[in-house]
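Take a look at the structures below.
All of the numbers you see were taken from the coordinates with simple rules; none came from a lab. Bear in mind that the values here come from a model prediction, so they are computed numbers and not experimental data. Cβ atoms are built from the backbone, for glycine too; each structure is taken alone.
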Structure I
Amino acid sequence: MHRTPRHTFTVRSLITDTGLSPVHADDAVRELLNLGLLRGDPSGALHAVAPEEATAGVVGPLERDIRARRALAEEARASIMAFLPAFETSQFAREQENKFEVLHDLAQVRAVIADLTMRTRTEILTAQPGGARDDGILQEAQPRDRAALDRGVRMRVLYQHTARFSPGTAEYVDHVSELGAQVRTLDDHFSRLLVFDEETAIISLPGNREGAVVVREPHVVAFIVETYERLWLAAEPYASAFGTRSEVTGDIRQAIVRLLIEGLTDASIATRLGMSVRTCRRHIADVMEELGAQSRFQAGYLLSVGAA
């Protein structure tokens, strides 16, 4: 039989009316008391409280506490940010005094790149030789580059042709290209470098793949930018028709032939073109077969005669 809800009751009457077990009835009463929807009196009677009244009693203090904490947070923010002008002034002064800074540790290099990327206003130039990029590095760079592109920073990226055969690199290129970045590739080797706003450059440290040199001297940075522009003009757009596998392979093969004529070793050619020695030797074997050469020396001779 349906019973009309009571506005005043006891736990015993609640058990009788609803059929709840004593444990469940106690749990229900405790939760409703916490929500302010019930109020008890010394006699043990429980009184129902209107939801509007319960809200004012329970939620009101929480909202006041939130407002007070927000005010404290804003005060703390203002106090901390008051030091920003002094920090930026000292940071700028240090950078102006230190035109060249050598970093020997990869963690330092990554931290400087992240800081410069965040502070860049207009353009980032990137040259990354060596073929396929490491997936971990690309995953780390993707959100950082996206943030820069989202705020309107222009971005140009230069790879070697062999990077086109890397699925991870291709995925990264698709992502940043959709956001407005431009990507091109070259057949031959070039130095690893980044330039931020034509003011600061990071170049690879000879003999230390994990190190780098930070350059802030304006004339040297201008020279690095000019060098980059020459490489960029000679490079092929990543997304052009040139990007088909057969055309890229043909261009790489021509570079191998050129380096064979110069007398470079297999390992040197592989390093120059950003590929493994095994892959390089496979290309060289194909060239030798096309020439009918029995040895690498003979292939080099036939190629040099043909070039003459």
Structure II
Amino acid sequence: MELLFLGTSSGTPTKTRNVTALALIEDQGSGWCLIDCGEGTQHQLLQTSLSVRDLQAIFITHVHGDHCYGLPGLLASAGMGGRNASLKIVAPEGIEEWFRSTQVHTQLHLPFEIEFVRAEPLRGLQVGQWFVDAIELSHRVPSFAYSFTEAHVEPALDTEKLLRDGVPQGPLWGRLKKGQDVEHQGRLLRHADYLTHPYAPRKIIVGGDNDRPALLTEASKGCQVLVHEATYTADVAAKVGPGVGHSYAELVAAFAQSVGLPHLVLTHFSARYQSNVEQGPSMEDIRLEAASVYHGKLALAEDFARYRLNRAGELSSIAIAD
């Protein structure tokens, strides 16, 4: 599976970062899901190879505009672009009412059906190759994280056992791998005896705005990648004061370290942080603060950064999207 960041700023866009949106892309085929849809997301998509016709579902973490204001425009363009397949939108209460009102008052007529699914009780929803759960977070409004767990782990053949049992390589191996029992030289070969599962299901968590990362403790079990906001560094968070409902780099990184998460990707950065370390505060301040307490593999997302989570649960940066 792959992660393609379409927006990594918080609150307002900058010249190099749009507001929040993230594409989760399947291993095979062209299916993908969208997590959050800030204003301008459809324009960001034009810089990628993703098609809204292949969009399987949209997940909105909360009602604040930098996470959802792009939704009506994206869906309108999907309709004008020829999409006719129904689409699931998983979101907290309030998003459906807001969107339906927008439809009425702007006369937005879509050639496909929208199915809204409430985030609040979401457990085990299957979308494409994933099972999806929602985890409630702590923010000024109801906010959620979504965990995506691989629904089917591709088995591997125990080739040593097959050779030891005298099963010739060829069609019989292929049928066994497909889960079929086969006859060979007068005996029944049961596929379960020759299949192994060398890897655990892949799992990632994508969080919405949240000032209590520890709420993800239980969900983090078996998780290889956490994508979480780090809007501030600790010093700026102290100046901003309590009540804003956001995390800072050290807080998220310390949590990730405490639960043994192997990969942490930070995003949703305040526009005050510059890429130029001479201008300060800079993105390097966020990186250094997180790295001081987290010893796994750390990444600070950029717009159009793309990461691949392989079957062994290892995350790597693969390319900037075309």
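Work out the source of 38, 26, 17 here, i.e. which of I, II gives that when semi-axes √(5λ) of the Cα gyration tensor in Å is computed.
The structure behind it is II.
Computing FRET efficiency 1/(1 + (r/R0)^6) of positions 34 and 178 (r between Cβ atoms, R0 = 30 Å, to 0.05) gives 0.05 for which of I, II?
Working: I: 0.05; II: 0.40.
For FRET efficiency 1/(1 + (r/R0)^6) of positions 34 and 178 (r between Cβ atoms, R0 = 30 Å, to 0.05), the value 0.05 is produced by structure I.
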Self-check item: Test item: helix-only ellipticity at 222 nm (-39500 (n - 2.57) for each DSSP H run of 4 or more, over all residues; to 500) calculated as -5500, pick one of I, II
Solution: II
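When you work out volume of the Cα convex hull per residue in Å³, for residues 194-273 alone for each of the structures I, II, which one comes out largest? Please report the intermediate quantities before stating the final value.
Details: I: 143; II: 93.
Largest value of volume of the Cα convex hull per residue in Å³, for residues 194-273 alone: I.
So distance in nm of label points 7 Å out along Cα→Cβ at positions 138 and 170, computed for just one structure, reads 6.5; which one of I, II is that? Intermediate values should be presented prior to the final figure.
Values: I: 1.0; II: 6.5.
Computing distance in nm of label points 7 Å out along Cα→Cβ at positions 138 and 170 on every structure in I, II gives 6.5 only for II.
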